[in-house]
1. Looking just at FRET efficiency 1/(1 + (r/R0)^6) of positions 48 and 112 (r between Cβ atoms, R0 = 30 Å, to 0.05), which of the labels 1, 2 belongs to the structure with the highest value?
2. Rank structures 1, 2 by relative contact order in percent (Cα under 8 Å, 6 or more apart) and report only the one at the top, that is, the highest.
3. Looking just at distance in nm of label points 7 Å out along Cα→Cβ at positions 80 and 96, which of the labels 1, 2 belongs to the structure with the highest value?
4. Out of 1, 2, which has the highest value for distance in nm of label points 7 Å out along Cα→Cβ at positions 16 and 72?
5. Can you spot which of 1, 2 the value 2.9 was calculated from, given it is distance in nm of label points 7 Å out along Cα→Cβ at positions 56 and 104?
6. For percent of Cα pairs over 23 Å apart, which structure out of 1, 2 has the highest calculated value?
7. Given that helix-only ellipticity at 222 nm (-39500 (n - 2.57) for each DSSP H run of 4 or more, over all residues; to 500), derived from a single structure, equals -11000, which label among 1, 2 identifies that structure?
Structure 1
Amino acid sequence: MSLTAIIAITVVASLGADLTWYALGWWRGPRLLRVFGQGSPRTAILVQRVGQAFASHRGAFQLSARFLPELNPIAAGLAGATKSSMRHFVCRGTVSAVTWAGAWIGCGYFLSDAITKTASRLFGLPMGW
């Protein structure tokens, strides 16, 4: 597979998940945020802080939240709960997903030889297994 196809598939899958959380936030609003906060007392504090950060830095927050797995669904839910424009949400989500996918897939691509050699030495496997 080409790198472009891999990144495109990753972006589409990621946006599908984001749009699901966005729709749930739009539909259930504050109730959805309470569900996030019920996991543990620490999670409730995280949701409260995330809500404050989202309110003051909506665009930057959505672009960077993907790199922290706990925050990405909360950011998407908040965008829906605050009735953010779907067009803006999808545009920011696409930029964020391309950056995120490109970073991880690019690291794997460029470091694949080093990872293979290290794994071969650590586990005694022949090269090219």
Structure 2
Amino acid sequence: MIAAIEGAGHQVVALSPEEIEVRRGGIARGARRCADLFKRHRDTLDGSIVTLPNFGEERAIADACAAADLPIPVLIQATPDAPARMTIRDRRDSFCGKMSACNNLRQYGIPYSLTRLHTEPPIRPSSSRT
């Protein structure tokens, strides 16, 4: 997603993977760090993209958006699974994660928009663009 955004000529403001902890209590800290990062860049942000490469942490997404309290559009993007890798071990299921994340954003009263298709890769091969 970062390559897609930068490739379109935009600047990315995001936490590094090292700043996001997945252990106990880490997700809540990561949401606060994300909100703080967005607040620091409040004057330069034009929009926010929530990208779901897998199911995601839907509560942390809503917590970060609510705590940042930015008057900018939020786009929700979910990456499709690869049909050849739809096994229990490899399935990421961002399809369902997108519905869950959107449900939480709606409960928080945070407006958002959706991609044309429910799941879309961040960068499409040029032969499949419409």
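Read the figures in this text as sums done on the coordinates, not as results from a lab. Just so you know, these numbers come straight off a predicted model, no measurement behind them. Cβ atoms are built from the backbone, for glycine too; each structure is taken alone.
1. Values: 1: 0.15; 2: 1.00.
Comparing 1, 2, the top value of FRET efficiency 1/(1 + (r/R0)^6) of positions 48 and 112 (r between Cβ atoms, R0 = 30 Å, to 0.05) belongs to 2.
2. Numbers: 1: 33; 2: 24.
Greatest value across 1, 2: structure 1.
3. Working: 1: 1.4; 2: 2.0.
If we compare distance in nm of label points 7 Å out along Cα→Cβ at positions 80 and 96 over 1, 2, the biggest value is for 2.
4. Working: 1: 1.4; 2: 2.1.
The structure with the largest value is 2.
5. Details: 1: 2.9; 2: 0.9.
Label of the originating structure: 1.
6. Numbers: 1: 43; 2: 34.
Between 1, 2, the highest calculated value is found for 1.
7. Values: 1: -28000; 2: -11000.
So the calculation was done on 2.
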